[in-house]
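Just below sit the structures, each encoded as structure tokens.
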Structure I
Amino acid sequence: MLLAPPAPLADEAATRALAARLAPRLAPGDTVLLGGGLGAGKTAFARALIRARLGDPSAEVPSPTFTLVQTYGEGDAAIWHADLYRLSRPHDVAELGLLDAMGAAICLIEWPDRLGPLAPQGALTLDLAPHGADAPDSRVATFSGPPAWAQRLDGLLG
């Protein structure tokens with residue numbers, strides 16, 4: 001279900017600001033599926049959200065492209081950032097411990113199509129797409145997911 005009209009993001013700063021506004025609305029057990037092609041801004045969004053949750057704008061937040069998963073914090077404050085681009089089978093996700101994390105931590109998952117049938121039904125999906133050739137850093141953000149997310153996102157884009 002589309003949760004809000006697609007929102008233009010003028011540049012990477014606008015993408016980071018959106019991530020910072022979403023960060024306090026997330027709770028343990030929430031999963032955000034980050035969709036979009038190569039260079040769409042998924043990692044920049046995740047990095048900004050993690051830094052906002054940690055309260056540290058200069059925190060080291062490397063891309064999990066090669067490690068597949070990076071974790072931050074512990075217990076109720078745990079955040080898992082996964083990049084599934086290199087996975088070939090949905091069941092490889094279980095070996096990463098990601099299935100358990102999705103029920104207990106805040107999970108940010110890039111390339112969620114790799115989850116296949118293992119994608120959590122209650123997840124929030126954010127698709128990022130380029131928004132015009134004349135502004136290469138501009139994006140369009142589209143949120144979708146179950147209706148329960150609509151109230152939690154109220155005012156996020158406005």
Structure II
Amino acid sequence: MTMTVGTKLPEMNHKVVEGDGVAERSTTDIFGGRKVALFAVPGAFTPTCHQKHLPGFLEHADALKAKGVDAIYCITVNDPFVAESWAEATGAKGKVNVIADGNAEFTKAVGMDIDLSVAQLSVRSKRYAALVEDGEVKALNIEETPSSAERSSAQELLKSL
């Protein structure tokens with residue numbers, strides 16, 4: 001399966017950095033009955049993810065919420081410890097919840113995996129942003145290259161609202 005507009009996200013458990021720690025949440029816990037801005041990055045602390053992609057969602061968090069978004073989630077193919085450190089280092093805690101997809105299970109399940117072994121990164125996520133309502137993808141912007149963060153930016157997702 002490759003995620004597209006209309007895709008229902010697969011039910012599974014996720015490690016989520018929220019509030020003061022890491023919690024286990026199901027897909028239904030995260031997306032059920034809510035409008036969620038979801039964006040994916042190849043990896044925490046990597047240049048584009050750290051310096052461009054996440055900061056845009058932090059900057060536009062209030063604008064997204066003003067347009068009816070209930071929560072913002074970022075998925076990264078990193079372990080929960082790295083995800084939590086990244087959330088703390090960037091000031092994301094309280095604004096953006098970070099899903100640690102350490103084994104790329106969710107990423108593979110939605111067909112958004114990419115082999116970045118050439119850059120010593122192994123399997124990671126394609127860079128994308130989606131608007132998800134009650135677990136169904138309503139808008140989806142996928143980058144052509146992992147080093148770009150224009151199509152998947154918060155500003156572009158805002159245009160979908």
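Key figures for this structure:
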| item | result |
| --- | --- |
| Source structure (of I, II) for mean projected area of the Cα convex hull in nm², for residues 13-68 alone, computed value 4.3 | I |
| Structure from which 0.91 was derived, Cα Rg over 2.2 N^0.38 Å, options I, II | II |
| Comparison of I, II - label where relative contact order in percent (Cα under 8 Å, 6 or more apart) is highest | I |
| Which entry (I, II) yields the derived value 22, 14, 11 for semi-axes √(5λ) of the Cα gyration tensor in Å, for residues 37-124 alone | II |
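Values in this text are rule-based calculations from the coordinates and carry no lab data. Here the structure is a predicted model, which means the values were calculated and not measured.
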